[in-house]
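Next up: some structures, all given as structure tokens.
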Structure P
Amino acid sequence: MIVKIDKLDSQGRGIVRGEKTIFVDNALEGEIVNIEITKNRSKYCLGKVINYIEKSNQRVVPICPYYDKCGGCQLMHLSYSNQLKYKENKVKEIVNKQIGEIKVNSIIPSEELFYRNKVTFHVQNNKVGFFQKQSQNIIEIEKCYLLKKEINDNLKNIFQNKFQNDYPLVIRSGLDKIIYCQPDIDINKDYIIDEINGFKFLISPTSFFQVNTNQAKKLYQLVKNYLSLNDNDKVLDLYCGTGTIGITLSKNCQYVYGVEINKQAIDDANKNKQLNNVSNISFSCLDAKNIDTLNLDVNKVVVDPPRAGLDKNTINYLLNGNFDTIVYVSCDMMTLIRDIKLLQNKYIIKEITPVDMFPQTYHIECVCLLEKN
């Protein structure tokens, strides 16, 4: 059937309005396309483009030869300037619909498109690569157009190793080298060092670290600006990972308490404390839902949870506390909205700033400033 694309949805798919909504990959707003229905559900359909009758002037040719098969990117056919507009508008639409008139600032763009310092490949029947879109089939690749140059330059040599079947292969890069590992088997039992805003961070193979290092610098500076720190402030860095945010804040406040459930990350955080000669920070290995057991004396809080967002106990802790400022860093818009709506009972949502941590994909990082009402 021949259809016109009305707009893009939150996952970057084209939307066709009708008796049933049709979601179409690799289609842009305003385009007229001939599509084939691939899945027919009770409330919606999925379609794929057979050919383009009228193309958008925002369309570009993807540089990746695997783009049509691999599910890692969703927006490489959209020019980067328009990717930014799409993401910023997406945040504004969701916020306005779910909460109301909240200030959403201009998106902070990424300086580079070959940005990922970490990648996970899958291993099946001596094949190493990415899962094909909507399947478990392996696509073998020679280069990924999201990865930093040093990873791509070493892929050929890394892939010559024999890896255990059905295990993910994780590769990370830092300032001076690459490590790669698999669960339970560290092929290179090592760590890497990376640098953010003048601080160096040791990263073990399985510890969390922002995948876009240059954007992380902007993200952490934004967090610091939102907190408006002074020498008397005591900060809780909840879901602190390897201590990156807390350590970057430490020289601007009296004390920082970092809390994280992952023991390996806490071990790295304590090493990072020593590496940067920071004395006014401490780390606890604890589930965030048990944060009230620490009886911390803090007046400002940073939360950077996983996609699932904050649990009920953590929300109650924030509502029962007497905090001047909460800065919520989120990689999932819907859980961010869910949580800050609950926090509205005590805190004013001042503004939200989108940060493009993940170019070529529909994912968007957001930083939300909340102040005590």
Structure Q
Amino acid sequence: MRKYLLCSTLISLACLLLISCGGSKDAVKEKAFANEAFRIKRGTNIAHWLSQSKRRGAERDAFITEKDIKYIDSLGFDHVRLPIDEEQMWDETGKRNEDAFALMKNCLDWCSDAGLRVVIDLHILRSHHFNEGDKPLWTKPAEQDKFIMLWKDLSSFLKEYPNGMVAYEPMNEPVADDPEQWNNLLARLIDSVRIWEPARVLVLGSNRWQSAATFDTFRVPENDTNLILSYHFYEPFFLTHYKAAWTNLKDFEGKVNYPGQIVLDGKLPEHKKIYTIDTLEYMMRKPFAMAEKMKLPLYCGEFGVFLDHFPEAKLSWYRDMVTIFEKHNVAYANWNYKSTAFGIVDDKGLPTPKTNILLGKK
């Protein structure tokens, strides 16, 4: 009997020790995120899941799983950018779609377990789509109020995650006729977030598709160190969007080249432009200058090439892009993780030739 009691006691102590160790591991992980700055270097966009997708129910549930997050981590990326759309996350009254919020939480928890940081990107609003002509966000004050309220709701849901793990990107690719419309709305949003979460890192982009060319019209608050400046880069468009159905290149038949003259058989002045690594670097000069002036980190949150029409040119472009990012200490996330058109994995989940380039393994 005494022997039985001794064994039982030892087993109980062992169980308590295991539970304690497990709890300590979780605590250490949370503490590490909580005490670290939000620093990122290489990532990928988890697109066409909670944004720009008609998938719902089981199909949406299965599109991105914990296996994908573990795979992204295993490749060597340190963060993901997670685009979300208003119409997926909330109904038209502003009430949460709980199934979508549950998927977002799952993704964040998987990323936490994997040690990946996350940029939550409010990608498309009902009042603002970057490729649509009508954008009520800029003309209806009620839509701007709604924009602030959506972020207040997101903040109330996301604030449990450490500042060192999750950053907020207020809106993807704002497109206003007057850059001051975006500057003013962004200033209002920042003031609001600073009331709710004074230390949360915000990822801020310039007007007109977050273009590098518009950074000289971009107004960023001074003396706020919890900011990351963000731009997107898809130049030269002849290469990155060749035959993309949503562009004016959908029927284009020219022979595209990089580096060098962009359209080898082209006759128009824009076809004869020369693009090299120096050209691309020069086109990014405005973000470089602002980041240096304001002493803030810089992030290219989107860049990529549509399909494999010109594979050698495509891979040369990716190599030059990563070289520029590394030279100027720019963090980056390619567009995107999982799609035939832009993805770093193919339809079978296997890495594509550009994956190693994006990971710095040229």
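Between structures P, Q, the greatest calculated value of Cα Rg over 2.2 N^0.38 Å is seen in Q.
For Cα Rg over 2.2 N^0.38 Å, for residues 206-261 alone, find whichever of P, Q sits highest and give me its label. Display every interim value, and only then the final one.
Details: P: 1.11; Q: 1.58.
Max of Cα Rg over 2.2 N^0.38 Å, for residues 206-261 alone: Q.
Please state which of the structures P, Q yields 0.05 when FRET efficiency 1/(1 + (r/R0)^6) of positions 102 and 158 (r between Cβ atoms, R0 = 25 Å, to 0.05) is computed from it. Clearly, the read-out refers to P.
Source structure of the calculated read-out (helix-only ellipticity at 222 nm (-39500 (n - 2.57) for each DSSP H run of 4 or more, over all residues; to 500), -7000) within P, Q: P. Looking across P, Q, the calculation of mean count of other Cβ atoms within 10 Å over residues 86-93 that yields 15.5 traces back to Q.
Laboratory data are not the source of any read-out in this text; all were calculated from the coordinates shown. Note that the structure is a prediction, hence the values are computed from the model and not measured. Cβ atoms are built from the backbone, for glycine too; each structure is taken alone.
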